[in-house]
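Presented below are the structures under discussion, each in the form of structure tokens.
Bear in mind these aren't lab numbers, they're just calculated from the coordinates by the rules spelled out. Remember, it's a predicted structure, so these values are computed and weren't measured experimentally. Cβ atoms are built from the backbone, for glycine too; each structure is taken alone.
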Structure I
Amino acid sequence: MEQYGFKVFLKGLKNRYGYTFEVGQLYLVNGPISWGNRGNGFHFCKNLEDCLRYFDSQTEEIEVAVVRGFGQIKKQDDEYFGYYDMFVSEGIDIIRVLTREEIIEYMLATTEDRQLRFIEHFNLTDEEKLLFETEKLDSARKNFRF
């Protein structure tokens, strides 16, 4: 089984525990996978904005990577907080790191509710915030009928 998604790292592709990852490398864990801080496996999310809840981009320098989870994979949903399609996998492939411009472009193409979650958790510049306001206005104009 495989699943593509996004994973956030600290600058330098480091995880919370100080382990450094590399683009193009495959990583595996031993033993049964499980969800959580003390779990076993590689965590990632289908939606970019959802993986931002695990790092504070307001105070930490982060990088967002496109990843492929493989092997045994478990899905987790957090209905209480509205986060869905979160995964833990036995193996992970770090495909590439997104540029800031790619992140913004990707999020501008999503729905308004996803954008709002993104804006709440991503350290946007004032200019970047204006892009989202313009996008919302354009969207509203397209949907408005006389």
Structure II
Amino acid sequence: MAEVIVVTPTSAPRPLNIVGEQLTVLASGAQTGSYEVFHQVGPEGSGPPPHNHPWDEAFYVIKGEIAFGVGDRELVAQAGTFVHLPAGTTHWFRFGAGGGEMVSMTSREGASHMFTDFDREISPAQPDLGKLIELGRPYGLEVPA
């Protein structure tokens, strides 16, 4: 049975630097027994390329505007907006003017390990997209050409 999880500002783990975005793992799949929760803060223009993965992903925008793209559809999510993406959906997002902040959740364990690998292996100043794709592949990450 999973334990109670309480994360306070003083007990939160160090944010991971994912190509300029600060991502804090609030709850890993190892802790919950299933889903994962993250706090994400990004500067203007940051965000991943179009990609998909084998877990559902949901986002709740706390601050700023964040553009989300799914296929040929794009929407700009303002603070207070919730976006859910089913597993396998190719998507991307970009933090808008002045940057932004959101909470995200995945439906199963995996992303926390992948993000930890990215933080450890990918330079935020000079990111290597090929290496990022290679590191993400074991977790089911796909970046369409």
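The table below lists the values:
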| read-out | value |
| --- | --- |
| For 3.8 (distance in nm of label points 7 Å out along Cα→Cβ at positions 13 and 133, calculated) the corresponding structure among I, II | I |
| With helix-only ellipticity at 222 nm (-39500 (n - 2.57) for each DSSP H run of 4 or more, over all residues; to 500) derived as -8500, matching label from I, II | I |
| Structure with the greatest value (metric mean count of other Cβ atoms within 10 Å over residues 29-36, set I, II) | II |
| Label whose coordinates, when Rg/Rh (Cα atoms, Kirkwood Rh) is calculated, return 0.94 (choices I, II) | II |
| Ranking I, II by distance in nm of label points 7 Å out along Cα→Cβ at positions 5 and 21, the structure that comes out highest | II |
